[in-house]
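Pasting the structures here.
Please treat every number below as a calculation from the coordinates, not as lab data. Every value quoted in this text rests on a predicted model; they were computed, and no experiment measured them. Cβ atoms are built from the backbone, for glycine too; each structure is taken alone.
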Structure P
Amino acid sequence: MKKLLVTSSMLAILAGIVLVAGGSWGIYFTYKNVANEKIVTPQDSAIPEKPVRGPLTLKAQADIIREHTLQSTEGKTFSEMPRQIPKLDDSGNPVLDGEGKSVMTANTARDIWITATTLITALHLGILTYVFSGMILLFGFISIWTGAVFWFLSRER
């Protein structure tokens, strides 16, 4: 029984060290890569004029990008806008073809959503990476604690 406790304690402590190292590296990796982008939250965000580094500033930046995009598309999301819209002349009237039908053109407002969705998704992935790395770190500390408990239990016999 003592041999099982000693072996289990060593394995738990070793696994804990690996998990703590991996979780710490994940947090460092995410922080470093986000910092390399040199993003600063705009003045009208929930956390104004702060460098985007951690999960709270990542969320604030993602939220304000969505808000700005909704403002520029008159409150419509990508799926709510038509793929094509009538082409307008300089005076704002629809351009007609030879049959009197409106000439259709790509709805460039949808392109704004493609860019915004890409940026928001990247920011949200940064948040998830922080959360996942934090959980790995926590599991590592729990594993080290469990190993220490097993070690002390093996010494009492």
Structure Q
Amino acid sequence: MNWGSLFFSAEGRVGQKDFWLGAAALFVFGVVIHAAVGVGTLLWALSAYCWICLYSKRLHDIGKSGWTQVLPWALGVFCLVFGGFAVISSVLGMLFTGLPHFLGGVVLGGMSMGVGLFALSAVVHFLFLLWLGLTPGQAGANRYGPEPGSRPFSAAA
């Protein structure tokens, strides 16, 4: 397995075993970069690109376009944006109104909605990861390349 190609190229296909190895490596990398102060955001962007390349290769192996991954990513962004808006607006509403007891239910409701949307984003990405990792690839070559682990050319060549 070529780690550089696995994480930095969306071309070709990747089998289940290499997909899970790559996903585990990116997960560990993600945990480690959260400790990196200052460069964490830049490293997170690099990590996101690597996930996109890994997902594309796996989608290619099951015969789907790499663009299929836009759906869970878009839902994740939607959940994070509106979840963050719900939490922030609830806290600001509590801080700047003179009626904290009256608005207590509204504040807790907004915060609950925000946390729920954050959780939904995580669940969607986890289910997408499981679907990619557990779905068997297409046997033989497909329009994205030869089957992972097979020789790119026939033995006669």
Structure R
Amino acid sequence: MADPLADGRQSETAFAVARGVRRLLRSRGFATVTELSLIDGRRADVVALNGDGALWIVEIKSSIADYRADRKWRDYVANCDRLYFAIPHEMPAEIMPVDAGLIVADRYGAEILREPEPRAMAPATRRAMLLRFALAAADRLHRLIDPGDVG
């Protein structure tokens, strides 16, 4: 049976990794939004926000081919305090960049294997990201309650 929250943009593996990552982040006090549009128009797989205002981006790579085909991840650094990659257990961790954090996940949970160096975001970028996060979260909640509203 298909998961009702799957949006069809990611593979089954990527969706499972995202679920595990989101469970881990929630247990650490973060709220998360998936597929969040960034200031430059790119989309981050998972953006996490905690009560202190820390913003993390988690870029999910479901296979070696997925990782090798995607070089846009360096552009995410300016939009977060910490950048992580999340991969399934089957994927070799040693191919992932050492200048980003690393999470291994499945649909049931995740574990942080490596922490990245925290970076300071520009205040204007932080404000823009917080607004994007809040608006996306509120809009998604509204659509759950009233899916027929096209407003």
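Quick notes
- Among P, Q, R, structure where mean projected area of the Cα convex hull in nm² as derived comes to 15.0: P
- Relative contact order in percent (Cα under 8 Å, 6 or more apart) derived as 23 - corresponding label from P, Q, R: R
- Answer label among P, Q, R for the case where mean count of other Cβ atoms within 10 Å over residues 14-21, calculated from the coordinates, equals 22.9: R
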